[in-house]
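A.B. asks: Multiple structures are listed underneath, in structure tokens.
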Structure 1
Amino acid sequence: MSKLNELTVKEALEGLKKKEFTSVDLVKSCLAQIEKFDPKIKAFLRVTSESAIKKAEEADKEISAKGAEAFVNKPLLGIPYAAKDNYSTKNIETTASSKVLEGYVPPFDATAIKKLNEAGAILLGKTNLDAFAHGSSTETSDFGTTFNPWDLSKVPGGSSGGSAAAVASHMVLFATGSETGGSTRGPASWCGVTGVKPSYGRVSRYGIVAMASSTDSPGPLTKTAEDAAVVLRVMAGKDPLDATSSPAEVPDYLAEGKSFSMKGVKIGRPVSYFEMELEEGTRKKIDEAIEVFKSLGAEIIDVDMLSPKYSIAVYTILQRSEVSSNLARLDGIRYGHDRNSFGFEAKKRIMLGAYTLSSGYYDAYYAKAQNRNKCTVRVL
């Protein structure tokens, strides 16, 4: 058997059910990996060792008493994970990697964290990110850069870089991420792990430090697609505390994925994106993926979407505007520190957003961008 910390979620669950090892063994193996490698990788902002071992001991007692039945209502019982530091965690400092929130300790858990904890998962700590998720490399964190575990001279992508690096280096079995414009899928790609950006509203945003409220999408970072299906099913679902969360029933993603058939599924191929100059390796891999979808029965349809030349501009205006609005609450009175503690990237985005929302410019920029964002997809 490989080292316990190198197991996938599925493998670890099977081992716990068969009592081949304990949750305490699993947690201690991950903590040892963190102690050995994180001083160089710097994926974690804080590690919650004591509480994690205590919860692992409780998980082991439950498994000992109930056996496999313990996992019926707690599908992630005894599994160690890490949370991106923009997820509120009760009694654990949550900063979103910004000095503005340094010292802030939430009195509640984000809904996604609550769901994971209730499913038996064990939080090992909080991971680094670009401050307020403003970035794509984890270099804009106010607490230092996270490095790519495959090459310490490189970055892990962002903004969920700490979570991706922690999973890739086997410091946890899975981690949470969040995405507004590539912040989960990007670092997953750079670190060689699986990252899922769910449809907007599939996972509750409640308790997650907001960047752009109309597009933020929390999701999992895992070692395999199979693990992602298991974790996402726990995180997903309607939340009365988030009016934008989807009321649609949460399916068994794992069962759906086992059929390996995509017959009847239509997948859009945005032509304007393929007209761009792409690295040959990138284009080759996309074409290979399309062929896999075809072989599974999917129908590939060319569609016309807003060109990246304009969609990136639209995204920038809308995202900066919402950043400006959301960060207005951080005035140093309610929690955290005053606005002098904002980093350079946050200040840039606040200024641009405030400008596009200001009187005389709202219609010229924000309203126009919103209108363009509503453009429909046209089948060619």
Structure 2
Amino acid sequence: MKRKLNKALGWAIDGASTLGRAMTSALSSGAAQAPATQRHPGAPPGIEHLPDIHTPPEPGVVQIRVIDYAPEQLEEYVVDVEDFEGFLARERPAWVQVRWLDLDGLHPWVVERIRSAYDLHTLAAEDVLHVPQRPGIDTYGGHIFVKARALMVGDDALLAEQLSMFLCPNTLITLQERPGDVWTPVRERIRRNDSRVRRSGPDFLMYALLDAVVDHCFPLLEHYGDLLVDLEERALEAEDQRIQLEIQRRRRELVAIRRVLWPTREMVDALIRQDLPVMTEETQVFLRDVYGHSIQLLEIIETQREMCAGLSDLYMSSVSTRMNEVMKVLTVMSSLFIPVTFIAGVYGMNFQHIPELNWWWSYAAFWGVCITMVVGLLVYFRRKGWL
């Protein structure tokens, strides 16, 4: 596990910067990409009724990458949208054992062409376009549809995108909302002739992609762990009044991560337990490792959520302690000047017969009494441990 976490931390730096910049840029500047379609109440199921299904996307909206491989041969290339229909109609080379069709960007025209070419169910195609979907698995005859979500931190904000996967015989199709992902290590493994993924089928490739998505949450939660440690130090100081809002913000983000990982665990468990014709028993054994990681992530999230609740109590306790210190100082100051104020009030009255007023040393006596009382009270408070 330690070796796997170190590996995840290594590639997470590159993946986080790439995907984080891409997602942040797309959200802030409105980069060229097809917006996700909105499902209206009462609309017919499927995607055949969508208005853009017969209109190809603009150049740059959808990026299509293909990796064909076998144990002894590999070919990677990019397909232009203009040639996409012709690519789907052509027979794949005889040597190809596994084809990975990876698309960045969503558009009804592209999704419909894939659905028709691979005989995918129209409800699955609808879930691809109507994002976000709850992570899960749907079985449709000769193929399965897996919905997952990738989590990322960009510009100190939690980002997420849907990952749709179609596992067909000898083919894996992945569709992402926008460019940038955490699958660079998987591609590097495919390029090595001696890797297990090169010797296995598309189901093992799907396992490797899901494993990368789940393992990427470890450095993500480590990042949140560092944030909580910093918040704890700031909560102890209780000088920043915005600390309470930031604690609640981190708590909401952890809840959002939990809402993704909880159904992800159920989805992986379904892949392990169900008898799927496109899933081998060997791959299901490897999926148990992903299932174990998802449980471990949920345990980390629960611990961090408890830390957030504890930080709120810690901040309020620190504020109360500082307030008590202030009140103690004010109380001590009031106690010192109450007897002095009493004496000054008595000798400040306008009675005609106050004998001490006519004594020539009365002014010095007044200050002597006042100083004696103040010093005496200070010594008393000191001995009682109040100072």
Structure 3
Amino acid sequence: MIKGFVDSNIDVAGSGIKKTSLKVNEGKIAEIGQGEGIRVPANLIVVPGLIDEHIHGSNGCDVMDAKVSSLDTIRRSITQDGVTSFCPTTMTMDKAHILAALKVIHEEAQAEDRDGARILGAHLEGPFISPTFKGAQKAEDIRPCDVSLMKEFVQACPEVKEMTFAYEQNGGDLLSYLLSKGIVASIGHSDCPPALLKEGVGKGIRCVTHTYNAQRRFTHRDVGVVGIALLDDRLRCELICDLIHVAPDAVKLLYKCKGQERLILITDSMEGKHLPEGRYALGGQDVIVKDGAARLEDGTLAGSVLTLNKAVKNAKDTLGISLVQAIDLASKNPAENLGLGNEIGSIKKGYRADFTIIDESLNVYLTIRDGTIVYQKAAYPWID
């Protein structure tokens, strides 16, 4: 357990990066302006721990393995990317597979003593999606929105934080149920007509899953899901910023429309992350990882091998924004989206002591969760 930082460059909420100190007590930030413990070198910066609200796997393991060992591998491996919290994300598979995965997520979400990144709760991606925009999801397991089945999912994992669904698939009752449970309702893998989506947003849809990808396209006569995502300020938008899923100009357009507060960087990563190119799996489907992309045999993009610190760097460089602004897209903004903005995602007094120590190029040197070091790039004399 670290005691804090002394005279270090720290990204303090509302103040930007400044040389200051902070004290950690019982896993939380006790004071800012005074502290003891680590003195971070002048070329490194203490920033909030990153949060990945949409991730399927890493380092050879998939959330749908439904194994404690797989989640443990994922939670440990992503700390090298600066991630301190994440939402294990399920896929469109049969009911038994989804329930099994959710039960393991529930079990692990309760385990505060585990090493690695914190599990915030599940993100369900499907099975209530559109066959037209299924992406890398299995067509045979897609079904219309079903409140009774959703209740079974929540019973298996009360910590469900977010639900990706196609509102046009009889989603009205499901949306009401999600809102009653405090679950973020996110439109995704959807062919929803604009007028109907406007209705859904009016009733409480508040997020767009991996914007631009696997959703009704924009045209000048039908703006689709993409157009409503760009237009409606009530919607926060996820983005896979690997510059493969979305072109740089589309990233700029999204940022111009949504602004600093409504864009959320995600990885949507699969088990091939942190591993060599080759054959892997995603939700029971074969995936080929080559040239930095993960694809099904037919060429369909199947998640990514993106790391979250790389996503932040890509956003910073593409948009020409400051390091602090770029970090917020993967820390403060997902925390706000998940209703956890008063606990994680920023360096503030009373918040959890979740930090990552980086250089200007977003290389990660140290990751700290609840005041405990969970990743260390190498042995450094400045670490007690």
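A.B. asks: Using percent of Cα pairs over 38 Å apart as the calculated read-out, with 39 as its value, let me know the right label among 1, 2, 3.
C.D. replies: Only one of 1, 2, 3 returns 39 for percent of Cα pairs over 38 Å apart, namely 2.
A.B. asks: Comparing distance in nm of label points 7 Å out along Cα→Cβ at positions 118 and 150 across 1, 2, 3, which is largest? Spell out each step's value before the answer.
C.D. replies: On the way: 1: 3.7; 2: 1.6; 3: 2.7.
Answer by largest value of distance in nm of label points 7 Å out along Cα→Cβ at positions 118 and 150: 1.
A.B. asks: So distance in nm of label points 7 Å out along Cα→Cβ at positions 102 and 254, computed for just one structure, reads 3.3; which one of 1, 2, 3 is that?
C.D. replies: On the way: 1: 4.2; 2: 3.3; 3: 2.7.
Computing distance in nm of label points 7 Å out along Cα→Cβ at positions 102 and 254 on every structure in 1, 2, 3 gives 3.3 only for 2.
A.B. asks: Still on this structure, please answer the following. For the read-out helix-only ellipticity at 222 nm (-39500 (n - 2.57) for each DSSP H run of 4 or more, over all residues; to 500), a value of -19500 was computed from one structure; give its label from 1, 2, 3.
C.D. replies: Values: 1: -11500; 2: -19500; 3: -7500.
Value -19500 for helix-only ellipticity at 222 nm (-39500 (n - 2.57) for each DSSP H run of 4 or more, over all residues; to 500) corresponds to 2 out of 1, 2, 3.
Laboratory data are not the source of any read-out in this text; all were calculated from the coordinates shown. Not measured: the values here are computed from a predicted model. Cβ atoms are built from the backbone, for glycine too; each structure is taken alone.
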